[in-house]
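S.K.: Given below, in the form of structure tokens, are the structures.
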Structure I
Amino acid sequence: MKAKLVHSVEIGPEVRHFVFEAGEVEALAFTPGQFVSFSDEVGGRKVTRAYSVASAPAGNRFELCLNRVKDGLFSPHLFKLQAGEAVEMQGPLGYFVPKRPFRDSVLVATGTGVAPFRAFLQDPVVLGDGAAVTLLMGARFEEGLLYRGEFERLAGEARGFRYLPTVTRPGVGWGGRTGRVQEHLEEALEGRREVDVYICGLKAMVNEVRAALKERGFERGQIIYEKYD
């Protein structure tokens, strides 16, 4: 299947939001949290990479949130893609999806690891069944808090949703949380133990949050995670 670029826009330092159309289908069926696998010829050889979908199903369109990896093979190629150009696609695939039934949950993300959670939060099942959902989002700098305005609006409109952003290198005007997401885990949990925790980002963060949850008595089935490296 071909995925054709509709448009892309910069949303953070070396980060772009992409909108693609899946060819050959009127509606792309998938579950929020799944990923697509892209392939193309780069530097004379075929390269394949997997990327989490950053949107819920909507016709044959889907969205991605990608970081341009320094010295990477595929992300610079995608960043140069022009509207109307296409790459080979497989999927969506994967099991990093909201549980059914969905219950009170904490979503922990850093960087582009927020992509599947953006898809989660567009799923009517996640915020429509009365569950309390907290998104704990970390970045180095304020401008790295991807989709911040969107999540702030959602927190003001959706009952039961909290958005907790934190930065490790705050600027002069930053008045919010500082430090790593690990340092704000207890605030996100609010002392609760009967919740599910979904984690997405680089493996160091994921492993540390998992360890912290296990120390608090969380069971394996309550901790759902995806590593980006």
Structure II
Amino acid sequence: MPGEDILTIPPKFLPSRWITENYEMAWTLTTLPRFMLNSLILAGVSSVVRVITASMAAFALSFFEFRGRNVIFMLIMGTMMVPSDIVLVSNYHTVSRLGWINTYMGMMIVFFVSANNIFMMRQYYLTFSKDLKEASEVDGCGNIRFFCTILLPLSTPIITTIFISSFISTWNTYLWPMLVTNDNLMRTVQVGVTMLNFPEGSTYGPVMAASMIVLLPTLAVFVIFRRQIVGGIMGGAVKG
């Protein structure tokens, strides 16, 4: 859409002519491919680790009886009521002392564990009968083997849901990656889009074009896996 069509009154839903100039500017004025690579690494690794931590924590909280299990679960759920902004300064201080500023680890570390994902995974595991684990023990199957070869393959819907939802939310995060990076080569795509705002004024065309480019990966992931997302959410929402 040409620049003169963006701020017209009344607004136009279709451009007066189709151009690719805005996409070319968005691609060349910033290192957008590098930003997208950083976001892909951040979202991909964080989502994989989050699936691992959520599944292991949920396994312990649903298949094992031990003193304080319910207390631990309630404490985990209690963290969901704490706004993330409250721990922002302390997290930054910790990452800074560890020397993780301008590193992938510094950006990813705060996304490795999610109480909401642990809750969803635990609720899904509660739908399985305890007889399943007891039968595996009779056959000589240990806890690790049961978890890796029986439980995880049966949990594909909820694992897919957690991975995709984590990927999308981490891909779209803005504040934390901006705080822990000051090197443009380490910026994520959400931070990189704001670099198209110049001191003399916002160039809405390139910004909107870059926003569309940024939106496409998450939109494609959601469209492809929408059935798994809905099935996983429904499976983790109730105990059968």
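S.K.: Comparing mean count of other Cβ atoms within 10 Å over residues 136-143 across I, II, which is largest?
M.R.: I
S.K.: Using distance in nm of label points 7 Å out along Cα→Cβ at positions 72 and 168, single out the structure from I, II with the greatest value.
M.R.: Result for distance in nm of label points 7 Å out along Cα→Cβ at positions 72 and 168 over I, II: largest is II.
S.K.: Work out mean count of other Cβ atoms within 10 Å over residues 24-31 for each of structures I, II, then name the structure with the largest result. Spell out each step's value before the answer.
M.R.: On the way: I: 13.4; II: 16.1.
Checked I, II; max of mean count of other Cβ atoms within 10 Å over residues 24-31 sits with II.
S.K.: Of structures I, II, which gives 3.3 when distance in nm of label points 7 Å out along Cα→Cβ at positions 88 and 120 is computed from the coordinates?
M.R.: I
S.K.: Could you tell me which structure in I, II was used to calculate Cα Rg over 2.2 N^0.38 Å as 1.26? Can you show the working numbers first?
M.R.: Working: I: 1.01; II: 1.26.
Comparing all candidates, it corresponds to II.
S.K.: So relative contact order in percent (Cα under 8 Å, 6 or more apart), computed for just one structure, reads 34; which one of I, II is that?
M.R.: Going through each structure in turn, the value belongs to II.
S.K.: Of structures I, II, which gives -5000 when helix-only ellipticity at 222 nm (-39500 (n - 2.57) for each DSSP H run of 4 or more, over all residues; to 500) is computed from the coordinates?
M.R.: I
S.K.: For which of I, II does distance in nm of label points 7 Å out along Cα→Cβ at positions 16 and 160, calculated from the coordinates, equal 4.7?
M.R.: Details: I: 3.7; II: 4.7.
This value belongs to structure II.
Bear in mind that the values in this text are calculations on the coordinates, not laboratory data. Note that this is a predicted model, so its numbers are computed, not measured. Cβ atoms are built from the backbone, for glycine too; each structure is taken alone.
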